[in-house]
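Heads up, there are several structures right after this.
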Structure P
């Protein structure tokens, strides 16, 4: 089932739409996500680039490329972390689920980069956990 989802930044200057279904929905615990957002983890989804559209805010959207691999995009006015694009998957746009204003089309399904989770974060133990962005299960 495909549906359109909408989202944007905190101040409202950046708005976007995407056409579902999304590819996945998961929590990321990596240091980069924590530093980019100031939060203990981020929830991400993605869609193919062709199903993503920036509706407004191109003039305030800032980009930061980390180590040549990942380009983060955020609102230059309010600072909301919105998207990233990766050289390893150039046909995808990764979107912060928290920036969606529409209901997500699937439940959160997993934890990635779980080995980087801060020890003070306690999470739902029923979701599967993986090392890095791999399919390799994380275990104690």
Structure Q
């Protein structure tokens, strides 16, 4: 069975605000992660002039009308990455490279969904709170966030 890791990452700190492991990626899963990040971080209390930008890829779950409406209702500004511009989502891509090298490829085959969720969750906690990040002058994402 194939699963997908969905993440919402703060652009400045690269702190993971929300994440999920899902069987399929539809607008429902994509918007649920965005809403979770906004509510968990209490970002819905920000004044309108401090609205957050959400950078997303141009995949079909992200470009659906329902997704756009949810993002607008959350008080965020939607910004799509440009076509053929890999640096537009560089923080996200770098995180995925790191978690694959340091966690996912070292396990190779998780025995169950629960063990994968636990192991990846432990890694994300480590990444946010204890793993120094070179672009952050060796501070952790949590310290900068």
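Quick look at the values:
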item	result
Entry that produces 2.1 once distance in nm of label points 7 Å out along Cα→Cβ at positions 98 and 114 is calculated, selected from P, Q	P
Structure (P, Q) behind the derived value 22 of relative contact order in percent (Cα under 8 Å, 6 or more apart)	Q
Read-out helix-only ellipticity at 222 nm (-39500 (n - 2.57) for each DSSP H run of 4 or more, over all residues; to 500), computed value -1000, structure in P, Q	P
Test item: mean projected area of the Cα convex hull in nm² calculated as 9.2, pick one of P, Q	Q
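Taken together, the values in this text are just the output of simple stated rules run on the coordinates, not laboratory data. Keep in mind the model is a prediction, meaning the values are calculated, not measured. Cβ atoms are built from the backbone, for glycine too; each structure is taken alone.
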